[in-house]
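Input: structures, listed below.
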Structure 1
Amino acid sequence: MKEIADYKPIIIGVDHGYGNIKTEHCVFPSGVERTLAALASDHVLDYEGQKYIIGESHVTYQGDKTGDDAFYILTLAAIAEELKHRGYAPDANIILAVGLPLAWTAAQRKGFREYLRKNESPEFEYMNTRYRLHIEKVKIYAQGLAESCLLDSLDGDHMIADIGNGTMNIVRFTDGMPLEKSIATEKYGVGTCVKNIKDELSRRLGRGIEERIIDRLLREGCPGKSDDIAAVTDKLAREYVTEIIKKLEDYGYVEGYVKLHVFGGGGCLLKNYSELSSQSGVEFNDDICANAKSYAIWAERG
């Protein structure tokens, strides 16, 4: 009988965000919660005798994603979602293509690879389908550098800014070559802005506001809304993007001289709460799956 490890490998790119997990075609919130029995959700993953509800919350920012089993369970769910989307069988040999924060890749690569391959042949059930996998390889790329394969040209001076929920990754290129001194990872992702907004709203209103409501305002902007929630969101989002632009300038961004390419969910804040979107030298990639796609492209190239 043919072993799963003998199947032709399938490359699957996964972007392990603190806000959302993304594959090349699928997106879901990076929430994982243990449960005895789910009453409403059908997004339940059963692995090694434990049941987990997937996608109803967000994992807490940790810096090192191997600190607990959350991102491992989310990876299994991501593989299942992508296999289902592509119409593939639930028995599959997988090459995982993933990313780590730019400045931390060298230090965290080995540990993250071991974490994702701690069980080379995981079996689990997800949304009432049984999956049997073999994880043949885990290929790890640096966020920010990886997205360069999605750009038409890097001639001249360019900067990539990948703004996620937990971190912001920055790198400059000159005629296609990354500048080592420009490589940076800042713990200043969108989650920082959301937390500040939630804290301020709690002080003003005396009650908590769901993160989903704030997320929607950040994605869509606040035009036409004048209530306290919109007012606080608008004020603090503008303060956040002002600080983001200052950080970009600290790492070498010069308006009109360096072309800026913005990736990640934080791009919507720069669009909605700054003047960057009106500048000709700024390009926004609105594809939330861009990182996962770039990892898969590099893996396909070998």
Structure 2
Amino acid sequence: MTLAVSAWLNTTWSTTDIVAVAHEAESAGYDGLWVADHFMGNTGTEERSDVALRDCFSVLAGLATVVPRLRLGSMVAGITYRHPAVLANIAATTSDLSGGRLVLGVGAGWQLNEHAAYGIPLGPVRERIDRFEEGLAVLDGLLRRPRTTVSGRHYAVTDAPHVPAADRIPLLIGASGERRMLGVVARWADEWNTWSTPEVFAHKSAVLDEHCERIGRDPGEIRRSTQALFLIDGTAPESRSPVVAGSAAQIVDTIGRWREAGLDELIVPTNRGDVAEGRELLGRFATEIRPQLDE
């Protein structure tokens, strides 16, 4: 099975640079483009960041009209930022602009500083997941069914009409929590994403399979993607995110272990450097690593 390889664009770049790198990624043979849904850089605490990020769905809508081939996705839209009915409408419109290439990636919300800065309620983990499950019921209903009614603690939608989209929009859920969140993935998702190493991915993928079997769903129905920070000919620094560093051959070997664990799509983030660094990484990955994956 061919492994899809996609690029994660950096929304600190200018919109001109984002579009230019998107075109370059398409020409280089990448399969998709992903965009983060955050408002500021992550500090790991409630401390504010001076790093401002561009709006995810405005970027995706723009790319939908100028990049004709690649899949486009949000990685991932926090359910806390928008009412799910608003998000369903945004997704349907963006999907139509792209000719049906949008993947709607969603998550429960987690980044402390942007919620604190903008007064957006986040809440404890249990509340976040409860809210997320209600939001998924609203999203799924509005995008898939003629009428939707959800009477919950966080959302109340009554006999709401279908949000029209010319094509079915795949729903991706970003999740790593094994007790509840992977169960949410098993119930609602067309696709699943998590940051990982091959060993972490294999373990969590097996847990997802168990959740699927528990509810009688075929685990093979869920497409699986992951990402790490890639440093070609580099040494892994300390990082909150998984890092894959080394020679091209070493990175190819690591990717092979992900594939053995059932990976469908590998995503290459460019969100640690400026546009020149992002271009260099995507270019080297396309010329030095991608060809070896198809051998």
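As an exercise: percent of Cα pairs over 20 Å apart, for residues 66-145 alone, calculated from one structure in 1, 2, equals 37. Which structure is it? Working shown, then result.
Numbers: 1: 33; 2: 37.
Answer by label: 2.
When semi-axes √(5λ) of the Cα gyration tensor in Å, for residues 26-105 alone is calculated, the result is 21, 19, 11; to which of the structures 1, 2 does this value belong? Structure of origin is 1.
Out of 1, 2, choose the structure whose coordinates give helix-only ellipticity at 222 nm (-39500 (n - 2.57) for each DSSP H run of 4 or more, over all residues; to 500) equal to -10500 when calculated. The correct label is 1. Using distance in nm of label points 7 Å out along Cα→Cβ at positions 114 and 130 as the calculated read-out, with 2.5 as its value, let me know the right label among 1, 2. Here the read-out was taken from 2. Ranked by percent of Cα pairs over 19 Å apart, for residues 2-137 alone, structures 1, 2 are led by 2, which has the greatest value.
Comparing structures 1, 2 by mean count of other Cβ atoms within 10 Å over residues 18-25, which one has the largest value? Top value of mean count of other Cβ atoms within 10 Å over residues 18-25, among 1, 2, belongs to structure 1. When Rg/Rh (Cα atoms, Kirkwood Rh) is computed for each of 1, 2, the one that comes out at 0.95 is 2.
Each value in this text was obtained by applying a stated rule to the coordinates, not by laboratory testing. Source: prediction; values computed, not measured. Cβ atoms are built from the backbone, for glycine too; each structure is taken alone.
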